[in-house]
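Undergrad: What follows is a group of structures, each given as structure tokens.
A short reminder: the numbers here are calculations on the coordinates, not readings from a lab. Nothing here was measured: the structure is a model prediction, and the numbers come from that model. Cβ atoms are built from the backbone, for glycine too; each structure is taken alone.
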Structure 1
Amino acid sequence: MRKLLLLLWLALPVCTFSQGFQVNLEGEKQIGMGHTGTGTLLDGASVFFNPGAVAMLPENYIQGGISPLLFKSDFNPSGTSAQYYTADKVATPFTFYGVWGPKAARWKLGLGVYTPFGGLVDWGNNWQGKYVLESLDLKAIYFQPTLSVKITDFLSIGAGFVYNMGSVDLTQGIPLTNQAGQSGQAELKGNGKGYGWNAGIYIKIASGVTVGITHRSQVTTTISNGNAIFNVPLSMQGYFPQPNTFNASIPLPATNSIGIGIYPSKKWTLAFDLNVVSWDVYKALEFDYGKTTPVLQNSISARNYKAAASLRAGAQYKYSDTFALRFGGGYASTAVADGYVTPEAPDANRVFVTGGIGYKLANHLNLDASFEFEHLMPRTQTNIQSQLSGTFETNVYIPGISLSYHW
């Protein structure tokens, strides 16, 4: 019995902050150019991509955008022809940026509000892995005030403080049935918070090339007094005290990036980014229940993630003063080691392609739109703890749109 109930603990929401939920949707121009932006200066989204570049912006900005995300995954259990699919639900990552500084000043202030982690996945309650996960709704909102200073005409630096505010709602089956044959269910709901910082350097090289280097710190996110709700047969309710709470934390890893911008002509911008994410700090998941029993016990489970990297490239072509075309793509390695793949984040090495347009609506108003398609390579795995065995394959579809006012 206890071994089966351990599945409850292995699917806690905090374990879902893997590469699969690191959504990387922080600016429509940058998305259209293959998620590049560390070494280029495009708009107010530099608050996120490189706070060191913000002081070089020739104008002030207020901009906001949204990138609806459709996550489509299927699972084929080992040794069968069955197929299980996630429901069609759309998550809504968003961004807001403000940048301000006097025209003659060598500094600018920035504020970013964005959602670098999140996910919405629903496998339903009739699939083979329902005792691992039924559904998950995860939101993480980062608030980042930023200061950027131009040291010389070719060098600027910047840094920002990060406050992370998130929420989660996870449901999964419990391998206990009532008299009607219905399985039990657990719902885990909670709010989390964490703190961190980021910093960047932006350099203009004499040849016309621009270079950016950034560091985003580890943010240890903590869920305190989350609600653990158990719907179990009457005879088992004594083993699942109600009301109940849980506490948990996870180190969201540091990210180091280097980017290059190349400008072959006034119409063309080429960009290349390399990102390394230190997921190897995530060794294990630990959490405590407010009330425990001989069945419902505090737990520690291994995760043993590994460092992940992504290589991105993109381009922008200014067709005219009012219209621009963008395209790009890249490759990202998974952070999830063999034996630790879960349906919350059925992660794998992935490739992605992007495209976008920019249109000048008025003298100080721009509209930008993007579209991204990601394909995660099929991955056949047997989870070490849950023993869920089979092949996951996932595609992600992400349109996006933003408006920016600059002066």
Structure 2
Amino acid sequence: MSETQPAFKLIRAARVIDGTGSPALERGAVLLEGDRIRAVGSEESIAAPEGAPVEEFNYENKTVIPGLVDCHVHLIGMGDGRAGDELTTLPDEVLTLQAARNARTHLFSGVTTVRDCGAKNQTTFRLRQAMEMGITPGPRMVLAGRPVAIVGGHLSYFGVQATGPDECRAAVRQLIKEGADYIKITATGGSTRTSFALRPSFTVEELKAICDEVHKFGKHAAAHCASSQGMSNVLEAGIDTIIHAVHREPDGTSKFRPEIAERIARQGVFVNATLGGGRNRVVTLEKKMQAEGLSEQEQEELDQMRRAHQQRLDDFAKMRELGVQMAAGSDSAWGKYKMGGFQHETDSHVAGGMTPMEAIVAATADSARSCWVQDSVGTLEAGKQADLVVVDGDPSQDIGALWDVADVFLAGDRVDRGNFV
């Protein structure tokens, strides 16, 4: 592409959804110039400059939306049910290859930006380098590198283990030196076997040191919180995004704490509720039940997962009622949640009370805002990166249409998805 003769692409579709929450534009068009969006509007109003070469794409009965933004992935995950404690024993080379496969799978499914929430050593940074060299395809990546954890805490097996404010500040500085775009904090325990899932990890003083240091560098912090006290602590510290946001007490009982939700809303903190993993497991077990039946153990798991997922949906709805801003993030490929199924998250957001259009915004514009990349992606606007997805049907009426991906464009180029679909 020469400077005097830019490459234009004109994409026409039955409708265009720009990701801002505005109604779908019927018979819309998007004009791309190189890797940027040049214009968005009605089919009649959008055209390439007179005499300029242009490649045209016409999508009848389809919808153009912004590229999906998954604000919570673990690229090195297998999604086969193994615990992170086992995952970390694999060589970095194997994990980097797995991350490449996951990145490609997510891109082909319509996700053009991801925020990785913790990986081993330099694996995701090496993947980004390989992508920049053109060795392997993948979405844009917002990387934390290694997560920050307490000794023996959640994800400590491949994280930076820090004790005290000074070590916490040093951990942030080291990670930023390594190339971290933001900092991931495990503010409570989790699935890590040596952690205490429902109890806070860092002290408030340590959390304040992390957040203060992160903000000093003009970056953001996201915190894993599997309990109410964990949320309370990170809010006191000045967190930017709360992950999971589970309203649960130390004894395991579920208890919605409206005062915490109100503070989340008041401070303008995003919540990434990670509802899709539960839905994915319920759907998987229900399909197996219909096809061949379940063992007694599987039936017990299904019953438990249904109850837990419904509780999360109820709390999700209550948080939204109190003004909490939701950003969509899958947490795949963790546990048994393979990558390529980010749409489980948007389906769950609708099940939790969002309209389909609100769920689209949560998975595009709001997720981009949570990742601090809203200036370049998340909406279809002139000047932004030319990342977009074409789906069959109208997802503003039926959120399930997001599963039917017809084409993906990244940085203005149509992605060759090969034999993926």
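Undergrad: To test your reading of the models, identify which of 1, 2 gives -1000 for helix-only ellipticity at 222 nm (-39500 (n - 2.57) for each DSSP H run of 4 or more, over all residues; to 500) when calculated.
TA: Value -1000 for helix-only ellipticity at 222 nm (-39500 (n - 2.57) for each DSSP H run of 4 or more, over all residues; to 500) corresponds to 1 out of 1, 2.
Undergrad: When distance in nm of label points 7 Å out along Cα→Cβ at positions 313 and 337 is calculated, the result is 1.6; to which of the structures 1, 2 does this value belong?
TA: Label of the originating structure: 2.
Undergrad: Please state which of the structures 1, 2 yields 1.00 when FRET efficiency 1/(1 + (r/R0)^6) of positions 249 and 265 (r between Cβ atoms, R0 = 41 Å, to 0.05) is computed from it.
TA: Computed on structure 2.
Undergrad: Matching task: 30.2 is the computed value of mean count of other Cβ atoms within 10 Å over residues 65-72. Pick the structure from 1, 2.
TA: Corresponding structure: 2.
Undergrad: Can I ask one more? Given a computed value of 5, 22, 32, 25, 12, 3, 0 for P(r) over Cα pairs in 10 Å bins from 0, in percent, which structure among 1, 2 does it belong to?
TA: 2
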